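Read through the structures below before going on.
Bear in mind these aren't lab numbers, they're just calculated from the coordinates by the rules spelled out. Quick caveat, the model's predicted, so the values are computed rather than measured.
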Structure 1
Amino acid sequence: MQLGDVLDVVDLDVQTASIEINRVEIDSRLCEPGTLFFAVPGESVHGASFVDDAVRRGAVAVVASAKVRAEVPLVLVPETQLRALVAHASAAVVGRPEENLELVGVTGTNGKTSTTVLVANLAKSLGWNSANIGTLTNERTTPAPPELFRTLAKLGQAFDPTRLRSVVALEVSSHALAQHRVDGLAFAVVAFTNLSHDHLDYHVSMENYFAAKASLFDAEHAARAVVWCDDPYGERIAELTRLPLSRVRRCDAKDVVTSLHGTTFFWRGHLVNMSLIGDYNVDNALMAMEIMRTLGAEEAAITSAMAGVAAVPGRFEVVSDSEVVVIVDYAHTPAGLGRLLADVRALVKGGRVLTVFGCGGDRDQSKRPEMGEVASANSEITIVTSDNPRSESPDAIIDAIISGVVPGATVLRQSDRRRAIAEALSLAVPGDVVVIAGKGHETTQVIGDLVVPFDDRVVARELLE
């Protein structure tokens, strides 16, 4: 594909416009012959620093917002247009696959992964082509445009052409919205789950964080909206958006009965019988079912399909339900951890709750004391440990968490995560529940520059044996 077609919104000279392009990248390490390289600002280093590396690997043209030395043609565009142009070019070079898909975009602090997975599984159960993109499928919650549009293209090519509908449910992070990663996508439905303290290292304030999320609920991005309105930020979005709107609330679920083996409730007069556990998964199910209804699926078919939907990996995953119950969950925000522990307390009556958790390094530091407060207030024993400390000192992170614990709480520290899990299991007695929070489905631990295998579920099973 010629550069003039890839950058059809930019004026180019004839020679530059005729350059053949077969790939778009913002990461020089992924460049290969025929690549168009965009020099965009990174979190710590500007992409302009990697132009030589991109060209050495095969980039045949560079797009930047300021002059840089390059041995290939350089296209200059305003800084304000650069990231949006990355999305535009990424879509064009792979044939605009999004035009043949019904896209569902889900944003919010907690529940994005579960909701998108449920939507994809429900659509599949109804005989549609379906897939989800997010935390479970890609390195980033919302991939950068080059990876995102390549993923959409691969999914579209793999879908069965004889099926009438093709749905892709995409987790849309606040970073993705602020960085224009989903520009150019036309969502059939966008959905909001909730908003609570997270990512303030990036957004600085809750109001900025909210503004990033709310920007998805615009006619430029979507045709319809589904919003969780038991959350005050959700109610604000519902009031602000001009999109056709479906409001979802917890009272939409009637006669809820949940146990360690599954959950039942009534929705719109239909019985829902699902394998998902915990009250917060009722919320996720309500969101997913309403999204499917908004897409045009019949209510009876949706509720029937819920019976066959598997639990989401690492989300209230019961590793052991014998004398000592062991639960692994991805909860890594104050609100998420608080909701998880409240659900655990309601499900397992009489025993103690022992919680093992940590906070990630090089991420929002201001939430660490809040996490310590939430965990210690809702657990008989809290063991604070490491959770991807990255470049930070594990002990310094633990110190910050412990600074917020409630007075009189029993709080232990053990920077080695395996030993921390072992300690919790050794302290537990029949009837107790051990909650291992923060990593969920993750299978590695990032310590400094090392990425080592570590899966809470595997480790817990090994120690139980």
Structure 2
Amino acid sequence: MKKNTLKALRTLAFAIVTCAFFTQCSHDDVLPSYIRPIPTDSLDIPGDGAASADTVPVGCESCTYVVPAGVEVVDGEALGLKPGDVIGLSSEIKYGSIVFKNVVGSPDNPIVIRNCGGTAHIVATDRWHAIRTEYSKYFRITGGEAKGVYGIRVEGGEMGMKLDGLSTNFEVDHVEVFNTGFAGIMAKTDPTCDDATIRGNFTMYDVALHHNYIHDVGGEGFYVGNSFWGGMERSCGNRLPHEIKNLKIHNNVLKNTGWEAIQVGCAIEGTEIFDNTIHNYGVANRPHQNNGIQIGSGTGGLVYNNLVKNGPGNGIIMMGIGDNVVYNNIIVDAGSNGIFADERYTPGLGFMFINNTILSPKGDGIKLYTDEVEMNVVINNIIANPGTLKNLSPDRAELAFVSASSSISLTKSNNIFAHTVDELHLVDPSADNYRLKPTSPAINFGKNITRFTIEEDFYKNPRKKGFALDAGAAEY
């Protein structure tokens, strides 16, 4: 996402108002180029015992340093590690908890921590973590490159992976995390009375968490950034948590998470959450901690092309900074609302919900408590079978699909509201195939959104194959 997110959004919102329902607005009117398609394999859902080693394993002899058995702390500074070095986790050793500290590469040459000889196993011993990083920068933890491969398996601990201690500029991919007491992967440094930890003195930059498999964890799958934008009380007073800039969470598979599958806070700029597959979120059903994707306070950016299915809370909950764009998501069987938005901290303009497919939420389709923002946009969405529909009289039925008070500034158009999923004529929702049949009423029903530069649908097919766009996440 561009650094001038808010400026781009204001320009975009102005175009919505001025262009209204006209299709002659040119592609160059707004062009927020940070909205772009990225290839995905997000529907490749592994089962138990999924592939967990490279077809041709990397040999440990190619590593700069192989972590020996019984080592609990790997200190990059003490080992003299340099940018581009490789730390190996041997498949022949069953590791206990490990701390990687002072592992510092360079922007163009990160230090790589990877499995060698086959699948590496890290099982937490008497620590809160299985893997932890401290005072580390420009590094990558990877279990391989191949699709469906998770060459590092992390088990147990309160946190499977705890990326804190002022760690920044890192990538984690192709790692399987499971059976944790709390979060699968946690990435944040909470503020303390040490000034090095607070906002303005530390910022976490350039974090990429992708192609991981997180399942059967007691808390969040991903817990990234602090939840308390307004600060945390410490013995030295209120301390503000650090910001995150340029966070990407994508192409992960998450199953059976006790709390939220993905929770993000304080990610102030450049956030993108996309192409993730989430099944069975919030299974512990703890109140206010049982949603699929939570965009917490202090967070701006994009949420797109995610499949969120089956959980007791909201499919997506938005409490971001008001430059949030949510599109091409498929949300199925949410135990509360499909999407819920609230202006907990929103200096930005508002929220945009475009071309999402929301099926059978127990609450409303989209629920807005966003009186304080300047505008909200709800266009080209499909919403079917909301649970609150049965409680409303026919003249108020539309509130079950999009619930918003009259005091909310709302632009709403070209949405399909269906009483049943069958009315939509989807290919096979029972098998997670949400493409449109040729008889679907969603075909050519959508409003022109070329000015948003959303060029592809959930399935990576081009938008606008007919004389008009289709509603919902899939283009026929």
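In this comparison of 1, 2, the computed figure 5.3 for mean projected area of the Cα convex hull in nm², for residues 200-263 alone is attributed to 2. When helix-only ellipticity at 222 nm (-39500 (n - 2.57) for each DSSP H run of 4 or more, over all residues; to 500) is computed for each of 1, 2, the one that comes out at -1500 is 2.
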